[in-house]
Structure P
Amino acid sequence: MTKIYRAWLFGSRPYIAVHYMFPTAFGIFLGMNIFAKPIYLLKSIFLFLAIFFSYQASIILNDINDMKADAFARRKTPLNTKEISIAEYRNWGIIFVTIALGFGLLISYRMFLIVLLGNVLHFLYSSPPFRLKRFYPISIFLLSLGALLAAIAGYAIYEPSKPFISFPLKATLFIVVPLFLGLNFRDLADYEGDKKTEVQTLFTVFGLDRGRIINAILIFLSYLSVPIILQFAWLFLAAVPLGLMSLYFCLKKPFKENYIFYIYFLLILILTVLFNLRPKLII
């Protein structure tokens, strides 16, 4: 278990794990406010655990399928640092998927299916013969859909009958559009590995230098899209400087993706306060 704990601390994985908690909490917030219900604490905890362990399983799946690319990119993973064998790592992935599905089933059978769908998306994204991460921009769209599914799962605690149909369109755009514009930065550190294994990303399609500029512009636009979707102009006071900071750190060399996460977390904090003060902005 110690090996798995150390493996989880590689790179930006803790930041991504936290990232998936945000749309889950957002979906719960929507359900509480739309249906005027209190927080269902036990179900919410079970769901957070289901999402968390699903993400751990997706890490393992991705690491196994990206061994060659990670070696080219000199990216540290438990496999290429000999922390753990492939067989043991794969077994932990199966355990994590089982735990995630178990927590989903503790909530309801429908939640079990939603958690299962999330793991199927991870498989389609990472694993052959599909390995949809090879195709840009489908890969980025799937990552955005993963975050949307986490939000729908939170919402489904309060609306279990038709969560996909009744999930608000404004909330869908609020999740998918900024993430679709902003998530390209995750591929920058993997440029060498992606190029040599023929994986399409913004950077392998347009070239590293041009891709960095396009990525910086897109991440700035992702911040600007938030007040536009929410139709709340005052939010530009936060979105513009935060977007410019992200643009700067995307262009700065050497690239440090943790700074992008810090700025993103600051925006989430601002939005959390704003939504609690004015829930009608998103409902």
Structure Q
Amino acid sequence: MIEIERAFVSRDPEPFDRLFIEGYVNIREKPVFNYRDQLAAMVRWDAAAIKSGKKLDFETLSYESDVPTISLYGDSAIVTTQKKNLWRYKDDKCLTHYQSTELWLRMEGRWKVAAGHVSTIQCEPLPWNPPHPAVAPIRTLSKPIQYISTSTETELRELLSKLNDAGLRTDSNTDAFTAKYISTEVKGVVTNDRSTLLSTLKVPTMRNRERYRDDEIFLSFGSAAMYLFRVRSFPKAGETAPPVPVVFSVMFVKSGNNWQIAASHASEIAD
């Protein structure tokens, strides 16, 4: 984590290629399934500009994290922390906070980041800054093209179905959650309470209800997996616009032959 933070400041592209898996998944508002490519392109562009003597319009002045909460599950880990990014665009500075939940995997003896979901707390007023010139030409992948497994999806759907059949009560279904389960809720509050996720899983996937789940995506990383979805609501009487959609990520780890929910994260999809 410290290597990555230093690389943001120094604009060193090497740690991004080495410490992020190919197809790294980033969820801020909408999931992006090629975010490593965008990060690496941005940093390489900046590194070349610095080498040629140019002054960057956009700079990361400092990037650091609070002491993280790390839960280890064999070759998988859930990392929860708040990151602080002090950045500058031309003459304007901003301190952005990210409440983050990350899934790390140990691959060939090395830990790498597979996915990260962040709730963003911006400075006010937020300085105007355009898309980075190196990132703008890269087509954002909004659907996964790898880490897809029909068998894992079937197993996870069976687990979620059992939770529904059991009534989705907080005082039951303890086997479906790890003892160190951690949840980040919409306002960035971190808790061990399962009730928010359980109540959200009650929301149907049928659009003829006032609230519904859609855009479901299941990802398989071997001994870890993810379930991504959004909760949308129709506007109520007198409202001119529907409530802000919320994107959820649920992170699973495998214990023996059984999946358990290790973490969840929810954030609003802002305009």
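So if we calculate distance in nm of label points 7 Å out along Cα→Cβ at positions 100 and 124 for every structure here (P, Q), which label has the highest result?
Largest one: structure Q.
For relative contact order in percent (Cα under 8 Å, 6 or more apart), find whichever of P, Q sits highest and give me its label.
The structure with the largest value is P.
Suppose mean count of other Cβ atoms within 10 Å over residues 60-67 works out to 14.5; of P, Q, which structure was it derived from?
Source structure for this number: Q.
To which of P, Q does the computed value 17.4 (mean count of other Cβ atoms within 10 Å over residues 132-139) belong? Mind showing how you got there, number by number?
On the way: P: 17.4; Q: 13.5.
Answer for the origin of the read-out: P.
Where is FRET efficiency 1/(1 + (r/R0)^6) of positions 244 and 260 (r between Cβ atoms, R0 = 35 Å, to 0.05) largest, in which of P, Q?
P
P, Q: which one has helix-only ellipticity at 222 nm (-39500 (n - 2.57) for each DSSP H run of 4 or more, over all residues; to 500), as calculated, at -24000?
Numbers: P: -24000; Q: -6000.
This value belongs to structure P.
Readers should treat all values here as calculations from the given coordinates under stated rules, not as data from a laboratory. Keep in mind it's a predicted model, so treat the numbers as computed, not measured. Cβ atoms are built from the backbone, for glycine too; each structure is taken alone.
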